Structure P
Amino acid sequence: MSHDLKKFKLLKKVIGSIGYKLIDKKSAKTERSIDSSSIKVEDIIKPLIVKKKINKIIQVGANDGLSDDFLLKCFNKDLNAILIEPITSAFIKLKANYKKYPKANCLNLALGIENGIKEIFSVDSDYYEYYEKKYHKTDVDWLTILSSFNKKHLINHGIKKNHITSSNINCITFYKLINDYDYHDMDLLIVDTEGYDVDLINSFIEKFEINPMIIFEWIHAEKNEISLLIEKLKKRNYRFLKIGRDLVCLQDRHFFV
């Protein structure tokens with residue numbers, strides 16, 4: 001075995017021990033090319049909305065409705081939706097982006113395992129100029145999508161520790177939300193909470209027998225967390241489609257539109 005190969009294997013092992021992996025540059029470019037031409041989440045849900053198989057939606061972590069999001073592309077005036085966003089600056093834009101849809105109810109709060117006040121972390125806008133230079137962009141408002149209950153999540157995404165701010169936000173449970181707004185007949189649940197997704201979906205399926213289509217971001221979850229959740233969902237007759245960072249969880253009725 002050559003000295004260079006030994007060094008590569010050692011480096012690969014060290015990087016793997018801290019939760020990362022080396023990816024061949026050529027393979028990464030090929031994957032990006034394939035992803036750009038592959039089916040998107042909106043290609044799945046838009047026909048279901050058109051056929052009125054989806055009429056009621058809850059989106060947790062709606063952000064501004066545009067950044068890294070697919071729902072607004074599919075929305076129409078007949079849809080009932082609760083759109084939840086805890087970060088005030090993103091929430092203001094969310095309301096503006098959905099203002100022509102009278103049945104879209106935007107709520108400035110967070111979903112949690114318990115009702116009450118919870119601390120949430122986000123990028124301090126006073127430091128946006130630093131990230132404009134770092135990412136060579138004139139608009140970095142999308143940084144609000146990194147907001148999380150876990151401060152380490154932002155640090156792992158390249159945010160400097162002293163650039164992180166926190167605020168207290170009102171948290172409610174799925175149980176309270178669905179009962180207060182009478183969403184027991186919801187058809188679609190979307191969760192994008194930067195690392196809190198699995199906890200929330202576990203909370204949802206433990207409290208309710210309803211089986212909407214569920215879409216959540218899997219990429220920040222631990223392998224054992226995802227495995228346990230998938231087993232729970234399989235027992236409720238869900239099947240799964242991975243699209244990029246999203247896992248689409250479907251019932252048989254969703255396949256025949």
Structure Q
Amino acid sequence: MHEMNMKKARNSIEFKVHGRYALFSDPITRVGGEKFSYQVPTYQALVGVAESIYWKPTFIWKIDVVRVMKKIQTESKGVKPLKMSGGNDLSYYTYLRDVEYQVLAHFEWNDHMSGLADDRDENKHHNIARRCVKKGGRRDIFLGTRECQAYVEPCVFGEGESVYDGYGELHFGTMFHGFDYPNHTGKSELAIRLWRQARMKDGVIDFRESWGELVRQTVRPMEAKKFLLGRDVTPIGDDPSVADLLREEEEA
């Protein structure tokens with residue numbers, strides 16, 4: 001068991017995600033059509049996993065910590081992606097192989113979605129999210145890209161042995177962190193975040209330390225999508241698609 005002193009949010013979820021392959025591609029390697037995975041998952045990739053477990057525009061998932069359980073190893077494959085001019089091209093993609101991660105995350109209300117304020121029932125959303133973890137997620141889970149299918153299971157963060165327990169610090173330099181979407185920032189632009197000092201200690205990446213070490217860059221103008229309760233989003237108490245999940249968790 002990995003000893004960690006951390007404060008968990010009251011609406012946090014803990015899960016294990018694992019798969020045969022993962023591809024958290026470094027944008028620098030995409031220029032020539034090749035893809036090479038980072039050694040560890042990006043923040044944005046883990047947000048995607050959490051959103052596949054359970055998501056509504058009422059809230060935003062925040063990844064607190066990820067723990068790398070298995071040895072970092074890669075495997076290259078020859079692929080034939082479609083060319084814009086037609087036909088196929090030959091490229092090599094370098095994937096991570098046989099991956100497993102423990103993730104601790106929580107959600108925060110999206111303050112830029114004032115029209116969904118009446119949907120902010122923390123207890124119900126949290127209960128549904130925990131039940132969705134037990135069910136393996138509401139949507140297909142994948143790690144970085146669609147061909148890397150993955151699976152989610154409940155876990156207690158920190159339990160079990162990792163190959164990197166006691167390993168010390170491992171630095172990854174500057175890594176892609178995630179996107180800043182207009183719906184999350186209130187700005188009419190799409191931006192990217194880069195983490196200048198990405199690092200792992202004893203197999204654990206604490207993303208809570210990353211927020212003061214980010215570089216942001218605007219990509220292009222973009223307008224936020226509008227959501228209205230009752231028109232685009234069903235209130236949590238009236239949503240038949242999650243009624244069974246909510247009842248199961250409350251009765252458990």
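Which one of P, Q has distance in nm of label points 7 Å out along Cα→Cβ at positions 169 and 193, as calculated from the coordinates, equal to 2.1?
On the way: P: 1.0; Q: 2.1.
Derived from the structure labelled Q.
Once Rg/Rh (Cα atoms, Kirkwood Rh), for residues 65-144 alone is calculated for all of P, Q, which comes out largest?
Working: P: 1.02; Q: 1.15.
Largest calculated value belongs to Q.
Starting from the value -11000: which structure in P, Q was helix-only ellipticity at 222 nm (-39500 (n - 2.57) for each DSSP H run of 4 or more, over all residues; to 500) calculated from?
Among P, Q, the structure yielding -11000 for helix-only ellipticity at 222 nm (-39500 (n - 2.57) for each DSSP H run of 4 or more, over all residues; to 500) is P.
One of P, Q was used to calculate relative contact order in percent (Cα under 8 Å, 6 or more apart), giving 25; which?
Working: P: 17; Q: 25.
The value was obtained from structure Q.
None of the figures in this text is laboratory data; all of them are computed from the coordinates on show. All of these numbers come straight from a predicted model, not from anything done at the bench. Cβ atoms are built from the backbone, for glycine too; each structure is taken alone.
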